[in-house]
Structure 1
Amino acid sequence: MSNNKLKWLIFTGLSLVWGSSFILMKLAMLHLSAIQVGALRMIIAAVFLLLIGFKSLKHISLRQWRILFFIALAGTFIPTFLFTLAIQHIDSGIVAILNSFTPLNTLLVGYFFFHYLFNKRQVTGIILGIIGTVLLVGVGAQSHPESNYWYALLVLAATIGYAINVNVIKLYLADLDIMSIAVGNFAWVLLPALVVLYFTGFFHMDFIHTPVSMSLLYVAILAILGTALAMIYFNKMIKIASPIFAASVTYTIPVVALLWGLWDGEHISLLQILAGGIILLGVYIVNK
């Protein structure tokens, strides 16, 4: 298969998988807590990555292990729990739209902490992203009083964690291969996630009970397809296409997530869709 066809195949797959991850979290939390879903997602992904890429750990130096610990905490461990906690209180489609703020925060984190520069066009994109976010949350809080839209702040905090992750990898781990970064990252979160899961009472649950089994299936799909394999194929797409093409998946993920949300009975107003469009326009201007 040519690289051109392969990149579009991966692009479509990632759009579907990552766009579906928000509804998978929501469905998994029907019979598991937000903390349990977050911990299980990391544990299953970590075990899977260690099984297929354990040998890659030998390429990681002591200095790189220290950096991987930092990005595992800021870019994986904390954001995973923030997302599941947010989806408990606001619609999964809205969470997916807010997740699109990641490229904007990547630019801001790079500017304030890594001395990157950006131009006036990118400033315009950031301002549009902020306006769209305020509108999205404000309209949602008015039209859905039963939802607590303060939890949208958790999603924005998670995107800051992702932004830190991207910048640190780019600056300090450019000489480390993709598989080593992925496996080393999740190797750090495996034990802490197991400890967290233990204290949730998970191991005393009735696993024969069918609804619980279904929730575990949703988490397994989320962890293996939406976390471990998606990470590997996303980096593969960057290699055979370009970072700009790879970043374009940001625009398709919310579309898939919104369709799943509508299927699940979530009510999203036209104003919220418009606000989401403003955010994506801001992301486009920043990446242009």
Structure 2
Amino acid sequence: MTDSTTQVKRPWEQPFWKPAPGGARALSYLVLIHVLAIIGLILFPLPSLKVLGISLVILALGSLGTTVAYHRVLSHKTLKLNPLIEQFLIFFAVLNGSGHPVSWVAYHRHHHSSTDTPDDISSPKQGGFWWAHLRWLYQSAPADKKRWCPELDRGIYKAWDYLETPVILLALVIGPLLGQGWMGFFWIGAIRMVYSLHMQCFVNSLTHLGHQEGDSSMNVWWLGPLQVGAWGENWHRNHHTYAGSARLGLRWWQPDVGWYFICTMEALGLARGVKRPQLR
């Protein structure tokens, strides 16, 4: 007989190297891009201005895709964006290694449903910094798409599930395809993707290290400039307080690139139904 007092281990109590069922693919991806990035930094410690410029443009577009399309449009439905603009942003978010939109939204809604409780899949309050930063990506159970975002698990959004791998392969080789040789291979490929990965992961880890009871999200002002196109995601306490708002930087002195982009799209008639915060 099984001892009724036996407790099932939480995912963060597993050895860090052991992926969850279905997590081996994510772990392999993480190892691959980090190994390639390290090799690239050894061979080409300083990129040319052209290579750096291309890397930053793709990084910024992908980061904008994550914060606007994935986060504000799809996850929280705080605005409706022109479908062509939305799919353009999704493409660059996938190219940045953000994953396909249905999975991203399912994980994010799950996170908001149980923020910083033992049921939260990416809380440093439960599993520690490295769990929230990277380990949950390959050690947590896959998010239930049919539960968390059934409206997205079809059509063009579901198609990104199949397009993700080809786009990731494109991301790894886009440097040589743009005529930038091996330096471009490493800097426009793996180094950019590793940078993007960690800037996104800081939102799960670093911005949830507050000491308040319950939801421990907090604003981290200095993280914003490092996030490039996702500048605004660093105002994470703001977001958890006003999750139904398309604006994350609530004060004039809180820069929010995603919000500026949304306002521009709204002015051009390419965004509608933009939800603004009702400040307390």
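Each reported figure results from applying straightforward, stated rules to the coordinates on display, with no laboratory input. Only a predicted model underlies this, so the values are computations on that prediction, with no experimental measurement involved. Cβ atoms are built from the backbone, for glycine too; each structure is taken alone.
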Computed 2, 10, 17, 20, 19, 15, 10, 5, 2, 0 for P(r) over Cα pairs in 5 Å bins from 0, in percent, for residues 49-200 alone - originating structure among 1, 2: 2
Among 1, 2, which structure scores highest (criterion: relative contact order in percent (Cα under 8 Å, 6 or more apart)): 1
Test item: volume of the Cα convex hull per residue in Å³, for residues 9-80 alone calculated as 118, pick one of 1, 2: 1
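So helix-only ellipticity at 222 nm (-39500 (n - 2.57) for each DSSP H run of 4 or more, over all residues; to 500), computed for just one structure, reads -14000; which one of 1, 2 is that?
Attributed to the structure labelled 2.
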Test item: distance in nm of label points 7 Å out along Cα→Cβ at positions 217 and 233 calculated as 1.3, pick one of 1, 2: 2
Structure (1, 2) behind the derived value 24.0 of mean count of other Cβ atoms within 10 Å over residues 17-24: 1
